[in-house]
Each structure stands twice: as structure tokens, then as C-alpha cells.
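Just so it is clear, none of the values below were taken in a lab; they were calculated from the coordinates. The structure presented is a predicted model; accordingly, all values stated were derived computationally and were not measured. Cβ atoms are built from the backbone, for glycine too; each structure is taken alone.
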Structure 1
Amino acid sequence: MIVRDQKDAENSAVDEEKFISKRYTLRADGMGHSVHETYIKPGQSLHMWYKNHKETVICTDGEGQIEDLTEGGTYELKPGTLYALDKHQKHILSSEKGMTVLCVFSPSLVGPEDHDEEGSYPLYEDDGTIVKH
């Protein structure tokens, strides 16, 4: 059994200009997915395209919106609202006042992932080498 608390996740956090991602589980945990709590900082818009991963997200605090750049549509996010990027949709995630979301990635993230110029995470091997961008 894996048991972690917020302090454990903060030790593996990625703190960027626009968001903070606390990583609760990663590929080394062997779950087949990874779980992250991400705080979108106030006034930020993140252009993303997870071309190597599928992601399911549920808003747990605050409000924001997601704009689907692939299939079209803009959706309001509030606590309890879920979206799933089932077709690797390009999107913009934004929040005026700040928002916390719980994210599940498949395949699992290894840990050092950071968004590239396209808003994607590279796909890593277990040893940290990049398989593809």
C-alpha cells in the first residue's frame, strides 16, 4: 500500500511561473498512472497539448475554464467539474483567481517532466531518457 500526504507530494513538486504541480504518485510506484495536484496561479493561461499522454482532471477548488483548441468549445470549471483529454486535445487552461485541480496521467509521469514549447510533456523511459518529444 502506498500512503502519502501533502508534505510528501510537496517534496516532488514542480513550481513553474504559471502553476505548481505536486506529484503524489509516479511511474516508479507501478500503478499505471500518476496522480498530481496542480495549482493554477491567479491570472494565468496555460497552452497545453499532451500528445504523449492522456489526462483526466477534476477541479477541487477555485474556478477557471478550459478551451478545447482541437474540437472546439469552452467549458467553465468549478469544484466537482471533470474533463478528460481522451484524444490528446490541444487546450488552454486558465483561471483568473487561482484554481486547484487533481490530475491523472496515463502513461505515468516519471517525475522530471516539464512542459516543452508545444505545451507537452516528453515521454520518458524509466531511467530518465527521453523516448519522444
Structure 2
Amino acid sequence: MKKLIFISVFASFLSAQNSMMQIYKPVTGTCPQDWIKEMTKEVKEVNVVSLMNVKNLKKEIGIPKEIQSCNTSIIDDYVFEGNVPARAIKDFFKRKPKNAIGLSLPAYENEKSPKTVFVLFEDKTYKIFGKY
């Protein structure tokens, strides 16, 4: 995956004490506080950045429209679209699929239980990663 020049993140999610998560959300949107609290338990630092146009970021990264959600997060050079459960992120870093750029929890999965999480690939394709 090409480096995202404007984002500098350190360490890996598995060494939570050294990690940083950058959450990009629309100016008019809000992230669920319970999800942000869950992330702060897993990562050393969580920064929330409001953008006028998050769609441009999603397009630049290559997140297919059909699995987009409200916010986009970056940990190291990996993208996590929507409110991806912490357990799914941990699983991703334990067993990263070849050519994967991250995970997505599409908006339509937010109210479901279990939630279907998708893995995103460099070629802008995706497939089911797991149920959480």
C-alpha cells in the first residue's frame, strides 16, 4: 500500500502502549463514545480529526463505497473503516492477509449482532474477514 504522506503513526496495534490511532470523521458527524472508549483501552493515543470532506480520504485510500461507514481510522499504514471492533483489529494484526490494507465495518452492519467485518485489499476488493 502506498504510504499516506500526511499521516505519521508509530508501532503496531499489538504493542498498544506505543500505538496511535488517527480517527477521521466528518465535521457534522459524531463517533460513538463507547467505541472511542474501547479504542483508548487498546491504543496509547487516539486522536479524532474532523474533516470537511471525509469522502476524499476514503476515495484516496480506495475504500469501496458499498462498505464505507461514517469514520475512517489509521493505525500504522493500515485503514479501519467504521467502528471496527477492537477484537477484529487485534485479529487482523495477528493474521494479516496478503495484500490487505485494513478492515471495514460498513454502516449497515452497525446494528447487527454479530457484525460482519470485511478485509480490504490493495486492489480495492474486499471479502469477509469474520463475524464479531
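Annotations
- Given 18.2 for mean count of other Cβ atoms within 10 Å over residues 49-56, calculated: source structure among 1, 2: 1
- Value -500, calculated as helix-only ellipticity at 222 nm (-39500 (n - 2.57) for each DSSP H run of 4 or more, over all residues; to 500), assigned to which of 1, 2: 1
- Relative contact order in percent (Cα under 8 Å, 6 or more apart) from the coordinates reads 22; which among 1, 2: 2
- Winner on mean count of other Cβ atoms within 10 Å over residues 33-40 once structures 1, 2 are ranked, highest first: 1
- Rg and Dmax of the Cα atoms in Å derived as 13.3, 36 - corresponding label from 1, 2: 2
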